[in-house]
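Have a look at these structures, which come just after this line.
We did not get these values from a lab; they are worked out from the coordinates using the rules stated. What you see is a predicted model, and the numbers here were worked out from it, not measured in a lab.
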Structure P
Amino acid sequence: MEADRVTWKISIIGPVGTGKSSLISRIVYDSDSAIGLRKQVARKKMILDYMGNKVNADLLFIESEDGAEAEKLVSGSNAIIATADLTNRKSLSEVDSILDGLDRSKSLSVRIAVGTKLDRKYEAVLWDEDFQELEKKHGIRYFFVSSKDALSVNEMMKYVIDELLKRFYAKRKKDA
């Protein structure tokens, strides 16, 4: 059986200092070292299985802060991961603004909010209740992750990939 091939652009966007580069490094290289990663595209190849279908996937990760540049970078993204630092309350309101912009743009991408730096939970100022408000307002899922020790990163990516696969095969079925 021949495998399907897909390439998905995944944008990671959020305020400065929210761990975007470290998150990409953890996902792509299984390391929290983000040295030299900033402003370049990181690529991860995966072989996936969706309901008996083999899928060769190229995941292209790019990061950006909010702003005019971000709008260009996230256009055409299949998934957008908005990051907030669990130890910085202001970062959550910035993520809310990012998600508001995506809502206005009618973006069809898979969107999630991610609270980063879970390994610093004793310094946290953001909690489930804060992210539940975002979840309700924007109709998204949220995850708390740590790039340092990989806590919940795989669960977050499993959700994103499952959503991308569902959309890929739903579109294929519709177009058939």
Structure Q
Amino acid sequence: MKTGVLSGPDVVRYLCEFRNGVRPAIVQAIADAKVDDVHRPGVIPGGVEDGSVFAAFVHIVDVEESWLHERLLGEGDKDGPEPERYRDIESVAAIWEQVSADWASYLDGKSEGDLAAPFELGRGVSVPTYTIALHVFNHTTHHRAEIWSALTSFGEHPPELDVLDYAAPRG
């Protein structure tokens, strides 16, 4: 991690780096759980789709992909995750690995001015572009917490994935 004063783009890039750094542990925790538990409906109250861990996992990856490719890069809209692409944990993990690399590449290519530029949300509302990345990475953390809660209820022990532990790993 860079020390000293961080610019806005540095903070956004660091959040992306953190998310990319813990992503394999998230995937592994889901893969280590029993398949029936991962696909069990209703384990995440008020969760997306059927409330399963798998649905939340798909949602995380689909949202990261759609905000970057559809909205920020303007590559066109799709209507939600395609079931044939998001068919199992391995395929979702592979998509997420690519999307994570795409986010890092996107952010690496942006200046402070680029990330501060207004992004049109519609309805006459705009926000600084960096806000989209913050929203996406916060969204992932929110749903990861839901997944962790469900995994814990199954008797699993997902790892602690704290940004402080990432910044200064315990010896």
Structure R
Amino acid sequence: MTGLRLRRAVPADRAALAELLGGLSPESSYRRFQAALGPTPRASVLTALLPEGSRGGAMLAYDGPDLVGHGVWRRAGTAPVAEIGLVVADAHQGRGVGTALTEALISDLTARGVERVEVFATATNEAVARMVARRAPDAVRERDGATVTYVFPVQPTRARTVARRLGCRP
């Protein structure tokens, strides 16, 4: 990687996001969406991944000019809880992109008064399990068949510290 850069996503990022998602392997697509998206993601998927306002937000990760990761958060009802989801281009997995996106999302959630984070994944998604174990070792893990939901409190100081260490600014 030449240098990871994070920024907030905007509606004009739709085409770049479609390209990122269309380039995912079937395995990466399934780990994130529990479905294969194919080479051309549906418009409704792109709209859902680019929320705006107080109910949700998204971050993008770039390596030079290339979009290599996407993170999204969405509030869960009226409680101070938000669900987060991430996807990283296959060639950039295991290089800290997901960690940087997670910390940027949590930093954004902290600023919006969110107190707890939920992460929904397939029970076999080892990348999510490792991320949660590192970020929130005391997370509550609720398994429901083939899926698992992790719930953990937001730790704003940790988010800022890790983001600084990674050289990332949301």
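Out of P, Q, R, choose the structure whose coordinates give Cα Rg over 2.2 N^0.38 Å equal to 1.01 when calculated.
P
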From the coordinates of one of P, Q, R, Rg and Dmax of the Cα atoms in Å, for residues 5-108 alone came out at 14.5, 44; that one is structure P
helix-only ellipticity at 222 nm (-39500 (n - 2.57) for each DSSP H run of 4 or more, over all residues; to 500) was computed and gave -18500; which structure, P, Q, R, did it come from? Q
